[in-house]
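Structures incoming, each one as structure tokens.
Please treat every number below as a calculation from the coordinates, not as lab data. Predicted model only: the values in this text are computed from it and were never measured. Cβ atoms are built from the backbone, for glycine too; each structure is taken alone.
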Structure I
């Protein structure tokens, strides 16, 4: 069911329609993947508002089926999401341990794993496709969802990933093109699954780090045929790979507990590797200025900057590691890399570091973000502003400059773990119950 709010916002005028047509031709103006067009959290052409509430600058608010923590993906006039929806009567999961131990297991539901598309102009659900139905095979963290991976699109194909419950390729009308099952994932502490696929050219990459044999696998995006599969000496991680085109050579950057590694996307060969991160990798890397930045914070704290020029083999402790920090490093939210600075949150708390990407030195801060609490969503940026959303539905907007200015603190009536998406004049926020489209009201 969709909740429509009548606001003083007209339907898109002709100029807006032409702008949408221009956007549809330019991937840099979309939000087609986790962390946006540059995989850095930045929307280079967006102009989102700085103030909103449940009654202000809200174009629409749509009730969502089920639950999911994946980022909204936007291409042209459509928004794509995944969700897990309880189905049928509650049952007890099967248990293979000692007799009687199953008596303490929680009662749960079968789940329908779905992809859905919404109309960007008014939030209507255009289609909803059930891709799989099953009783979840493993538990999850109390704050997790069974649809935490973000979908990804190239404007023709939509890829939806549900870990143990399958990888699916659809067209943008919701027709299933191919599917595959990668097996059963066994995550650390039974915390659940969350890494998103990464798309580069015709290659779709999936990182499968868990408590059994881990691997990185590459598919032909059109056919679903496996191009290569490489075993990884790693345990569970929840980090989404990024693909970097450095001097015409594509590298898939994949963090891990034992090593941060770069793989040749054509062959799967390891190009370079570097030690120094913690266990329980969640945050995704970012890339810019010829450098990869990656952080972790669990049993140890580490933030590394790797120069890709000349990076070959094991670069641990070499001059290819430009700098390293051991304080204030991120756990759940990924770093944000703008044209001016590298931003990251301490663990998942409200302390923000702003550093010079070249040196790792503080470029202002750290800052305690008054008004925010626990933060799972990764920060995003556009139009010289940084947006940070906490789990309680509060978003802080600040300027992206050496001494940031706090512009606003905005609240919505939902819980938020998914990261925001920015396209055009709009900000999209996915709560546990609703998807919000925030835009400046037309006077």
Structure II
């Protein structure tokens, strides 16, 4: 797995690539770091358990490694033992007791700091801290932090370890998911609109024409209005004749004219009859009902057509999401995870198909240590400060993991138990195996 060399100069990248893998501490010399007076240690095996009582310098021993590899940014306000003028740390990295890379740190109480990185051949590297930052990840100094990290941070670490980058697939999936959400909303609306309704095949698609019947109806109505007017004229003339008869003498000429007009109107009236338009009204009503059915039927046809198109689009997007998920699953299945059964998705890291927070403490410890070693392929060192919280089974487990990963664990533990390989008392090594 590659180290994080983004944005580094090409010369620094080359220096990092030329470093050997699986380096551990083969020798450690430190003096005046916090409570530490002076120690010189050549660790043996894959796990170094640093024991002793509280306030004796156990933490300072691990911190001396932390300061040498982590840089100025990880130091506390008072890194130098009180009363001392300068602190020094020499960390020799390599394999099988062979020194391959030597980290030397010296800092005085005025804050003047010098760090040197030298190869086995005497070559002094020009950018020591950049090389150390690129070859020592955050989990080196607190591997158990992986299990306690938030899901997003865990996923980012898993991606860094496996080299998987789902940025484009996640973008495509988010776009497809958003589009499908909108499409499914339309789909549900259309399904509700056509639910319980059926397209009638016995109805034509075009509404029935009403023009000719309306013309005939208008002609009949006109005739009826003319006849009604004749009837009204007859009534008026009869009344007028009655009035004229009362004034026969004075209105004789007017009466004769009126009689002639009356005869003429009655003749025309006799020639006409009232036209029954009931049948026309019934036909128009039937056509109106039929056209309403046709309009509704055509609208339903369009709804079903739109429903089919929207459903096809929803199915397409579902298949796209399925394909994206399958591609991610395939890449995850083929990725070189540091612990069998480990995987991750957009929700977080999983172990054997379950979320990591549902795994046992031993499983979380195993995964955290495995991730710590995997994220530091060049310098395989992990520092566990709260080792007193680990029982014998957990200690045995992390020791086994260190051996399997060709790495080295430095564990701080309160007490003088048989598991301790180094005992610190008053800032010096009391006992060592």
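Observations, loosely collected:
- Answer label among I, II for the case where mean count of other Cβ atoms within 10 Å over residues 122-129, calculated from the coordinates, equals 14.0: II
- Top of I, II by relative contact order in percent (Cα under 8 Å, 6 or more apart), largest first: II
- When Kirkwood radius over Cα pairs in Å is calculated for each of the structures I, II, the largest result comes from II.
- Comparison of I, II - label where distance in nm of label points 7 Å out along Cα→Cβ at positions 42 and 330 is highest: II
- If mean count of other Cβ atoms within 10 Å over residues 186-193 is computed and equals 17.6, the structure in I, II: I
- Given 10.1 for mean projected area of the Cα convex hull in nm², for residues 290-385 alone, calculated: source structure among I, II: II
- With respect to mean count of other Cβ atoms within 10 Å over residues 66-73, the largest value across structures I, II is given by I.
- Source structure of the calculated read-out (helix-only ellipticity at 222 nm (-39500 (n - 2.57) for each DSSP H run of 4 or more, over all residues; to 500), -17000) within I, II: II.
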